[in-house]
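In the part that follows, the structures are each spelled out as structure tokens.
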Structure I
Amino acid sequence: MEIKEYIREFTIKDIVRVRNPRVVAFGGGTGLSVILRGLKKYTDRLTAIVTVGDDGGSSGKLREDLGILPPGDIRNCILALADDENVMQALFSYRFDKGRLKGHNFGNLFLAAMTGISSDFYDAIRRTSDVLQITGTVLPVTLDDMTLIGTLANGDVVEGESKIPVAAKEAHTHIKKISLKTPAKALPETLDAIKAADIIIMGPGSLYTSVIPHLLIDGIEETIKTSTAKKFYVGNIMMQPGETIGYTQADSIHALEAHQKIKNKGPLFDYAVVNDGALSEDMLRRYASIGSKPVQIGEELVPYHYIKDHFVIQKNKRVRHDADLLAKRIFEVYMGDRKKTTV
């Protein structure tokens with residue numbers, strides 16, 4: 001890195017740290033936890049708002065057996081905001097591979113046990129966050145039961161987050177609409193965080209089962225709409241089988257807009273953060289084997305401002321967002337530096 005570029009990067013990060021902006025990031029799955037690792041380097045007033053509709057794997061089993069909200073995505077975000085060198089990282093990430101606990105993650109079991117000795121799931125998250133001494137706050141989007149209902153393009157109706165994309169893939173169709181089985185209200189602390197935010201980020205993550213579900217919770221969309229924060233939608237790098245095969249970034253934004261309750265007051269976001277970097281031939285072949293391709297930008301929608309860059313990291317045979325670069329570009333916009341932003 002050249003000296004001038006190093007000084008400029010240091011200055012941006014240093015000034016942002018002095019301002020210490022309040023950042024709210026929405027998501028679920030692994031997408032949110034990935035970008036949190038980049039965002040936390042700029043501010044300690046960071047709030048991760050996590051969807052709680054998961055009904056598969058260890059989280060699904062605990063949800064069914066104990067009647068608690070699924071802890072998996074919450075656990076991933078807590079770990080993302082914890083000290084990377086903390087010995088608890090390895091412990092909370094440990095997954096049992098035999099016996100009756102096979103498939104269960106220790107962090108999920110810990111959160112389940114903490115829920116049992118706490119006043120509610122939110123209190124359990126708060127106390128677990130204290131144990132790991134995280135930077136920022138992790139909040140569930142709601143404490144109500146959150147069961148997703150997917151309506152497919154062929155008319156089939158499917159219940160359950162993990163079952164919806166599987167059904168769409170097996171029927172060779174796509175998801176038309178996502179809804180909730182029963183209404184759910186936003187956690188008050190979640191709404192307070194949105195109201196106080198300087199920056200709001202939604203995505204990346206599974207479009208229909210991790211990102212859009214936030215907008216189905218009573219109070220979330222309305223509060224985002226009235227916020228004066230700078231608002232960013234982070235598009236996925238790869239298409240997801242059963243959810244977004246054949247989608248462009250424009251298609252994903254259209255899907256988000258189609259699920260908005262308030263449609264006459266402009267878009268939900270100001271900026272669309274999209275990857276324009278290429279993948280290696282080997283990585284393209286690996287993803288093609290599961291029917292996936294890189295998401296193209298497609299039509300650039302007005303009035304969104306597009307932030308384009310090579311946001312992709314190819315590591316361990318997988319594609320992920322470059323969390324450091326993504327955070328840098330977002331905070332450049334926050335600071336008023338638009339040199340890397342195209343409109």
Structure II
Amino acid sequence: MKKNILVVDDSALMRMVMCDIIKTDERFNLAGKAQNGKEALDLLMKNKYDAVVLDVNMPVMGGLELLRELQTRKIPVRVMMASTDTRDGAKVTMDALELGAIDFVHKSGNIKNNRTEEFQKNFLETLYAVSTSREPTFGRSFNLESIKASKKFVSMVRKHNIIGNKIVAIASSTGGPKALQAVIPKLPKDLNAPVVLVQHMPVGFTKSLAERLDSLSEVTVSEAREGEILQKGHVYLSKGGMHMNVTSDQKKSCIHYSNEPSREGVKPCANYMYESLINSPFDQVVCVVLTGMGMDGTEGIRNLKAKKQTFVIAQQENTCAVYGMPKSVVKAGVANQIVELDNVAQEIIMNVGVK
């Protein structure tokens with residue numbers, strides 16, 4: 001069954017480009033077009049679409065306004081944002097993901113760049129993931145009640161002496177930015193391990209994601225810098241467009257970026273991160289695989305697990321936007337635990353402890 005797609009963009013040329021791309025793929029049916037959020041809202045109140053491709057800046061009603069209106073009216077819609085790569089564009093994209101958009105593609109201001117084979121491939125892959133994802137819910141992933149419950153749990157863990165030099169390594173993709181808001185803010189500032197994190201995102205967007213997570217969290221969250229020494233209670237998010245590795249000597253472990261080609265179709269790729277931990281001095285690696293399309297993480301974890309003590313937490317299917325990456329580690333038989341998203345932080349704390 002073809003997926004019915006609605007395209008919303010105020011630029012007639014950009015609408016044409018995106019519609020032409022959609023028409024090349026037999027998985028999709030171009031079911032509607034709108035030139036602003038108001039037109040789109042009218043269509044969404046009358047018709048059912050499998051996914052909406054949504055521009056941000058439009059007259060009458062912009063993309064964020066439409067997302068807020070959909071939340072107010074409790075109309076569940078799978079949305080893929082078409083976002084620019086400016087700093088303001090990246091911040092607005094984070095807002096859109098928080099308001100329920102499932103993923104985004106980075107569109108260029110230069111229309112020629114939106115006709116390239118690479119852009120079209122990414123556009124269609126992302127759109128398919130969004131159109132087949134779990135329908136969005138209207139609850140906030142970050143809320144104070146869940147943080148309070150997490151603090152009670154931390155106080156219980158503090159009474160137990162969890163020993164060992166450990167590191168947490170998280171991989172996420174489609175649906176990841178929102179899922180991470182249900183995990184990272186629940187981690188205590190005295191978490192007894194550093195955290196390295198690969199979220200599939202293009203260049204220009206990871207810094208805004210790190211800043212958003214940092215503003216919500218006790219732990220420090222930052223876009224990882226080359227040569228940075230890993231510290232406990234700090235989350236290091238890989239920047240887009242490079243592969244993040246951990247290099248180690250007997251005294252310290254550091255961030256190192258490499259520029260190999262994309263792997264599993266993504267850059268950064270979590271497989272490189274996991275494999276870089278094989279020769280690290282950590283007694284145990286706690287791997288966490290969250291929502292996302294594809295299989296990134298599985299091969300790296302399998303290789304890591306063959307050489308080092310590793311504990312793998314996979315997000316449970318019914319809490320994933322896209323059950324791809326967690327499904328892959330479960331099918332490969334490398335997952336030690338399958339947990340709902342709301343319990344992921346608790347399991348991390350249980351495994352690494354607090355200082």
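The table below lists the values:
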read-out: Source structure (of I, II) for Kirkwood radius over Cα pairs in Å, for residues 19-162 alone, computed value 17.0; value: II
read-out: Which of I, II leads on distance in nm of label points 7 Å out along Cα→Cβ at positions 123 and 267, largest value; value: I
read-out: Structure from which 17 was derived, relative contact order in percent (Cα under 8 Å, 6 or more apart), options I, II; value: I
read-out: Ranking I, II by mean count of other Cβ atoms within 10 Å over residues 211-218, the structure that comes out highest; value: I
read-out: Origin of the derived value 0.60 (FRET efficiency 1/(1 + (r/R0)^6) of positions 259 and 275 (r between Cβ atoms, R0 = 25 Å, to 0.05); candidates I, II); value: I
read-out: Origin of the value 0.94, where Rg/Rh (Cα atoms, Kirkwood Rh) was derived from one of I, II; value: I
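Rule-based calculations on the coordinates, nothing more; no lab input. It should be emphasised that the depicted structure is a prediction, and the values quoted were computed from it without experimental measurement. Cβ atoms are built from the backbone, for glycine too; each structure is taken alone.
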